[in-house]
Structure formats: structure tokens, C-alpha cells
Structure P
Amino acid sequence: MRAKMQKYLKETLKYVVRSKPLIQKEIKEIERLSLLTPDELTLHNEQQFLKIFRKAITKSKFYRRFYAEAGVTINDITSIKDLHKLPILTKEILRQNTELVPTQPSWLLISANTNGTTGNPLKLYHSYKSIKKEQAYVFINRRDRGFTYGEPLVSLKGNLPKNIFKLKVHVSNTLYLSSFNLNTSITEKYYAELVKFKPKAIEGFPSSLYNLCLLLKEKKLQLQIPIAFTSSETLYDFQRELIEKTLNTKLYDYYGTTERSISLMEKLDQQGYMENPGYSINEYHKNKIITTSLIKEGFPLIRYEVNDRIRFGDNNPNPLFIQKIDGRTDDVVIAKDGSKIGRLDYLIRGINNIQNAQVVQEKIGELTINVLASEAFGEDDINLIQKKVDYYIGKDNMDINIQQVNEDELIYTSGNKYKYLISKVE
């Protein structure tokens, strides 16, 4: 009960500080940007980039040194065309210098961790200003697709552990459902809650919504939820097809990062993705994106490397027509009670003695967690992982075997791409 009340208060506060009255200024600015011509938007982006760059090179201990080592001075960067002169910021470089990046006092910033789909979560910071800007983009993206915050919303995104099945947050009119209990024994329970709540929209990881729809399909059940929003994983066509058919919904996918360095929203006609105006400057490459956030001044990310792959439309006249987003592929694991669970990054999040990790399942109800650990890794870390498994997946619902491995023992795909979660269950 205490954990449920703490979660209720946390989600209530998060909604209030990001609510429409407090982000109205940011909403109006984004609406203005959306009406600019391409040349006008480029000029805006250039001015914002130069502002962030100059603040970074003069006030950030990290960027001052980073650019000095690259031989770049403040006078070398005078337009957006000079962006290529700046060195690329990789996730590893950022990880090693997180505390030196901010351009303002740390007490004015809010710490966060990336989801760690690559097995190694990253600590970073957001200012309240950037949080409001981010929420304004989300507000507009969803409003333009038919949903306004305050209308009934179901969230199936791993917010709740296994022992908290549901949580209704009244101020936001949001019903949170645990994604860790998706199994045939309680399909009707999920169905009854959804029918009773009558949501205008549902949000979740593609795998969570897909697994829910698989269970509903098995029971020959359908729902009427007008809009669905997915994020954080690659959305496959077969997932979209089943979700839209089972929920009688129109699904829109979103691509972004916890670092808030890029934001792409699926177009209204569902034919590809569009950049959110004024959010970032993106340099697209075959197997990565170099992003420069235009909404983060307190914790600037300039030419930050994101190792995801963007697929462009072959026959589209627009060179920046984004057809599909690859590179966020995760498997799911199956617990003893049949629950299908993805996104297990929380198992190692916050454990500083783990440098990297990989979760492998070869048998239902059993996990092998391979960890690349520091010398300080010990029993306390192992016990913490076990507690997280019990909390999120359920006590005695998943057996785990934690093994320390070397870097070359981690498993890579045939395309030499690393995956945090691997299922070998037939």
C-alpha cells in the first residue's frame, strides 16, 4: 500500500508540473515554429545552436576542454555550416564526463538515467526548462492526433511493478496497468479494467501492447480504443496490424531518446516520421545519427552520437522522408507464470559496479544475466539484482543466474549489433 501511494503521489506531481497551464508558453512557441518556412526554421535553428554552443564553450568545464583539445575556439563557429568542425560526442565520452557537462549549478538540474537497452545505462541531467519544452512537444503531437491530456488514458509502459496491478491517477485521468502481469490467467481482468475505464487513448511499448492483444485475441475479445501511442522499441508491421485490429485503434509511433537529443513523430497519415520543428539538428548516417539538441541549454548535447538506424524512403522526393526506424530491437522473456516481459534494463539501472550486461533466456522461468563488472562488484550488487527481479517480475517467478564475463563473451547479432536482451526460447 505504501509503495502504491508513493507511486500515486509521484505521478500526480509529474503531471502537475508539466500540465498545460505551465507549458502554455512553450506550446505557443512550437506552434509558431511549425508555421515557419524551411529557410526561416533553419535560421531559427542556427540562432539557437549558436546560443547553446557559446554557452557550452564558456560555462561547461567539459566542453571547454573538449573543444580546446580539438583545436576549436569560440570564433571558429559562426553558423550552422560550421557544425561539422566540432568533434562527435559519444555515449562513452559523455558517461565519463557527466558531472562536468552542465552549464548551470547542479541543484537546478534533475538527474535521470537512460533506459539502457544497450545494457549500460547512462546518467544525465535535465533542467525544468527542457522538461517543459519536451512536454510541450508531446502535448502538441498527441493533440494533433486526436488526444488531449485530461481525456482518459491507459498507460502500459512498465511504470508499475508486478505486485501493483493498477493505479488510477485522478489529476491526469490516467489508468496505469502493470505490464509485468500479461498472462492468460488474468486476461479477463485486463479486459474488464479497460472496458470500465473507456480510454480515449492507450500508450505503451510495442511489445506490451502486442502481448496484451495476443491475450485478448486468444480469448476472442476486442476493445474500442480510438488512439494508441507506442515508443521506446522498434514497432513492427505485424505488431501494428494486431494492435490496430484488436483495439480498433489508430496507432502512432514516437521515436526519441531519454537524453532528449532527437524527436521524431509518426505522421498523421502513418506514412513515415517527421522531425519536430526546432527540437534538434540531425545528421543522418547509415548506422547512426549525430544529433544536436536545441532544447537543452543546462546540459547541452552537441553532435551527440545515437547508434540507431533510420531508413529513408527510396522513391520519395524529400531527402529527409523518414520511412522507418530500426535499431531498437529487443526480445521478451517469459516468466514461470507465462508473463511475457520486455525492457529489463531496470535490473541493472543504478548499480554502479556493473559496466555492461546482457540478459539471456534459454528456458522459460530462467534468466542468465551476464555482467561485465568492476573489481568492486560483489554480493551486495547480486542481492540488489535479485531484489529487483522479485519486485518487478514477482518473487519465485523467475530464477536467475548471474555470471561475470569478459567483453568478448557478450553475444552480438550477425550484423555485429549488440542486444541487451536475448531470448533463445523456441
Structure Q
Amino acid sequence: MSKRLLAFYGDDFTGSTDAMEALHKFGLKTILFLRVPDEEHLKAFDKYPCIGIAGTARAKRKEGMKKELTPILEFFHKMNPYFVHYKVCSTFDSSPEVGSIGYAADLAREYFRNDYYPLLVAAPRLGRYTAFGHHFAKFGEEVFRLDQHPVMSKHPVTPMDESDLVKHLQKQTEQNVGKVTILDLEKVLEESITATSEDILLFDALEEKHMSKIGDIIWDKKAEDTQFLLGSSGIEYVLGEKMEKEGGYSLHSSNPLKKKNIQSVLGFSGSVSEVTKQQLDQAEKDGFHLEKIPYELFTNDEKALSYLNQMIELLKVKPKLILYTAKGREDAAIEQTRQHLLQAGIEKEDIGIFIGEKLGDWTKYMMDHSEVERLIISGGDTSGFVTSQLEIYGLEVVESVAPGAPLCLAYSQNKRYDGIEIALKSGQLGGLHFFENIFRVG
């Protein structure tokens, strides 16, 4: 097998499919594993120049991150591709305590010690921009500085109260963090960048010409020893563009076959973003039946089982069904659920993981007891915990339905899950008609 071009780890599942989709757009064959693959599974995809591993580090504290990331970093180090990318959300949501990007970079230094780590968070195609170190994200038709963003500034776990990404990241790592501004990009030479004393270097980008320049800089770091990269799927976009120009890599001639005449679709939503609220409201107008999950079920397995059996029966008459935890940040169910779980002895920092794992168990139960062939999971953290429960070992893009939220084909050794189609989307992505668009594919 020839040396792989890129191996990436996504710190949540929707971010991982986002990165895979970006590579897919450039024709690059990519397989996304849901855990470190064994030799048999790896060999089955040995002609794929790009592989990824989806994870849930964004929702974890340092102890959990270290436990998850160490075997993955060891695997990537042994594989020795040209590039290894630690893929983060394009809104950079993180903190020193939860989902620490800086801590991930510190762990990576044990395996990849060469030179500075390029950091690219901007992705203009997704409405994400960085200027003079400050990050901006599109919401609707407007662009907001990150600390003023209607959604990310109010993230339930890691609210972004700092738009200066250098300052934000510096709180998470002892490594030195610097930046290359738009003005620097206009004049800087590669020689002056390689002379930097910084350990991590953030790149500004507002438009595609900036991305192309950054792609050139990163591509010039392609060498026998693996180069470690940090950032959003902007990394995949700039590398994909360079790979396409360079040629010589395994391109897909067609997408995996998509299922036709889908009779039913099941959705689970754990996202409370305003974007998801609008999508759920639109889904209802598009003929989906929505059911709000009673928060009491999270601590009562007997009642939860009864409820799930009711939902399985409901699927027979309402074949476009979405179960959701809350609609938007103002939904009273959010605080009711939080208080209920705190009273049940769940630690505040573990509430997200607890809910995600429950949703995963419930999704698997409904899939095991129904004939649903297409599944939609909404919410970055939710997607990770749900998909992890489904005995799936890999995903491949079937179709790019919306930027950052593709429909994927699942690989599994369990016949029930091998070949099902699954769409994972973060709270911010997908477009207004996302649920209906997924249903109509094929």
C-alpha cells in the first residue's frame, strides 16, 4: 500500500463527516472509521488515500480526552501519512476544561514533534472567517463575531465569550500560539514562516485566495515525516484543492449506490440551537411527525421502554418521525432536564454525555425493532454518542445534501446496520429543509 496522504480525527461525529465530505468534493476516496480500525478493515480500504476516525473528545474533560486520543495518535503515528489533522468545529467551541483543543495539541506533541502546527479555522464555503486573529461565523444572512454570535456565544457547554482565537487557545496550552494575518499573507514568504518561534500558528482567511495561499504553505510542509495540522474542515478544502491539482491520487468515479424509494426515516435531535429549531419547525410543515421526548424518561428505563415501543408502532403510520429533546434555547425542557438529572445525581459536566448515551441506546432499540433504512441525527455531540451505539465501524459519503452534512453509507458486521444510510448534522448546519431533503435523496 502506498503512503496515505491524510489521516484525520474529528472531535465530534458531525465534524468528522464534514471533513470527509470536503475531501469527497474533490473526488478523494475517504473512509471514516468510528474507532481505530483493525488490520482487516484497514486493508479493505487500502486504496483510499484519506482516512478519518470520528470521536467525541469535544464533549470530554482532559482525562476522557487522553483515554480516547492516545491510541488514535499512536495509530496515526505508526501509519505515518503525509498529514495528520486534528479536526475541530469551525466555531472553535472549546474550553480549558471541556474539549480542550490546546490539550489535544499537547498530546500530539508526544508523537509529532516537527516544526510548528498550522492552525486554520476559517472555512469561507461554510461562512466561517478569521481576520487579525478574530473569528466570525455566519448566521442566516448575517456574519457575527464569535463572542456576539446568537448561537455560539450561548453554547450550553462551551459558550464562546472570546473571538480572539490566539487568546482563546493560549488558555488551553503551554505551547506558544501565534498568528499570520491577512496582511502577512499578502506579503509573507514561506521562509519567514518556517523561521517562526511559535509552536502553533493561526492563519487568517476571508476568501478563497487566502485559502489557496495557505494551501500552498501547508503543502510545502509535505515530507517523509508526518506534519500535524489543527483546524476546521478548511484544512480538507485547502488540501483537497492541492491534491486535485497535483493528481496521482485515487479518485472515486461514482458515489456508493443510494437507496431508492425509502419508505420511512427516523430522526433523533439533541441539538438546542436556533438553527435546528427552525429546521424542526420546517420539517413539521414538510410532513414530518415530531415527538418531544419527556425528560423523565432519562432516569426511568421502564417508562422509556414503553415509550419507545409506542414510537415503533407510531412509525408504521407516521413514517417520517423525529424524536427531539428541546426546540431552541428558550425551551423550558432544557432547564427541567438539567434539574431532573442533577437531582438524580448526575454531575453537571456529565449531563451532555449522559443524555447522548441514552439517546444512543434508544436509537439502537428502535432500529433493532423496526425496518428503518435511513437515519438522521441532529447535534454534534448527540451524533457521536448515538452512532457509537449502532455497531457501525465505518461511513462513506453517499451524497452531499447540504454543506457539512452529507448522507452517508454505513459499514457494519451486523447485517441490520450494514448498508443503512445515516445523516449526521451539527446544530448549525444543514439548511432549512434539511430533514425533507435527506428523505428525498434517491
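Taken together, the values in this text are just the output of simple stated rules run on the coordinates, not laboratory data. Note that the structure is predicted; figures quoted are calculated from it, not measured. Cβ atoms are built from the backbone, for glycine too; each structure is taken alone.
Of note:
- Calculated for structures P, Q, relative contact order in percent (Cα under 8 Å, 6 or more apart) is largest in Q.
- For 4.7 (distance in nm of label points 7 Å out along Cα→Cβ at positions 245 and 261, calculated) the corresponding structure among P, Q: Q
- Source structure of the calculated read-out (distance in nm of label points 7 Å out along Cα→Cβ at positions 21 and 365, 3.0) within P, Q: Q.
- Calculated for structures P, Q, mean count of other Cβ atoms within 10 Å over residues 229-236 is largest in Q.
- Among P, Q, structure where Cα extents along the principal axes in Å as derived comes to 65, 52, 47: P
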